[in-house]
1. State the single structure among P, Q that was used to calculate distance in nm of label points 7 Å out along Cα→Cβ at positions 26 and 106, giving 4.2.
2. As an exercise: relative contact order in percent (Cα under 8 Å, 6 or more apart), calculated from one structure in P, Q, equals 51. Which structure is it?
3. Output the label of whichever structure in P, Q has the greatest value of mean count of other Cβ atoms within 10 Å over residues 10-17.
4. So Cα Rg over 2.2 N^0.38 Å, computed for just one structure, reads 1.02; which one of P, Q is that?
5. Taking -17000 as the value of helix-only ellipticity at 222 nm (-39500 (n - 2.57) for each DSSP H run of 4 or more, over all residues; to 500) derived from one of the structures shown (P, Q), identify that structure.
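Each value in this text was obtained by applying a stated rule to the coordinates, not by laboratory testing. Since the structure is predicted, the reported quantities are computational estimates derived from the model, not experimental observations. Cβ atoms are built from the backbone, for glycine too; each structure is taken alone.
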Structure P
Amino acid sequence: MTGIMIKRAVTVKARMTEKLKRKMAFELQEALRRLDLELKELALRLRPVASNKNQVQAEMEEERARRLEQKAALLEKLRLLARLELGTEVVQGILEGMVELSPGDNWERVTAAEIVLEDGVVVEIRNG
């Protein structure tokens with residue numbers, strides 16, 4: 001009996017290095033900078049409608065609250081990043097891959113696949 005090809009999820013992990021830590025911190029800080037600019041813009045747009053409470057102002061206040069929540073989440077990610085030890089593996093994403101499935105295969109082994117990166121270079125491929 002022959003096997004069949006099936007799709008499976010492949011987890012992509014990155015091993016924490018100084019370079020990756022700096023890159024992730026930079027990306028988070030850039031996102032924070034953009035959010036701060038958006039919050040300033042919202043504050044300027046809110047001023048003219050401050051005397052006229054209406055639906056537009058309510059929507060702008062809701063948007064401001066959402067952005068403040070995003071900012072708090074980014075700041076928390078920065079704090080967590082600072083505490084991550086070098087060598088720690090962090091999930092970067094999930095890809096889809098193909099694998100041949102045959103009778104007698106161990107399902108856990110077939111479906112468990114990971115790619116480990118270090119500074120953008122594949123250093124390990126784990127199958128089950």
Structure Q
Amino acid sequence: MSHWSAKLYERVDAGDPTVNEMFSPDVEVQYGNYPVRSGHEALYAGEIGRQRSVASSSHHEFLNIWDVDNNTAILDSIVTYHRVDGVNIDIPVITILHRRSDGLIDRLRISMDNRPLFDGFSS
């Protein structure tokens with residue numbers, strides 16, 4: 001993928017701990033219908049943090065990418081989550097990204113039903 005969002009998802013899928021460097025310090029993160037959270041800590045909190053507790057890694061396969069403008073994109077993907085119990089779960093996801101003029105992502109909106117990730121999971 002040659003889209004500007006490619007580096008983000010390469011780092012996410014690689015489990016790169018420096019991925020937060022791609023986000024502005026005041027990034028707004030909204031996951032589904034949960035309240036908006038702000039800051040780098042929002043990248044690891046709430047439902048995102050809950051997902052990370054059961055999935056050891058992920059792989060994003062992009063089906064469509066729509067550029068709204070040079071700094072806003074809508075991403076249509078299938079994300080394969082590799083759970084810590086060895087089960088792989090594919091979940092359709094729509095993500096909206098916005099980046100500032102300096103290239104840092106300042107808005108992340110994730111729309112998905114993550115229930116299948118937890119179905120049948122026992123820690």
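1. Values: P: 4.2; Q: 0.7.
Label of the originating structure: P.
2. The read-out comes from structure P.
3. Numbers: P: 17.6; Q: 13.1.
With respect to mean count of other Cβ atoms within 10 Å over residues 10-17, the highest-scoring structure among P, Q is P.
4. Details: P: 1.63; Q: 1.02.
Source structure: Q.
5. Numbers: P: -17000; Q: -4500.
Corresponding structure: P.
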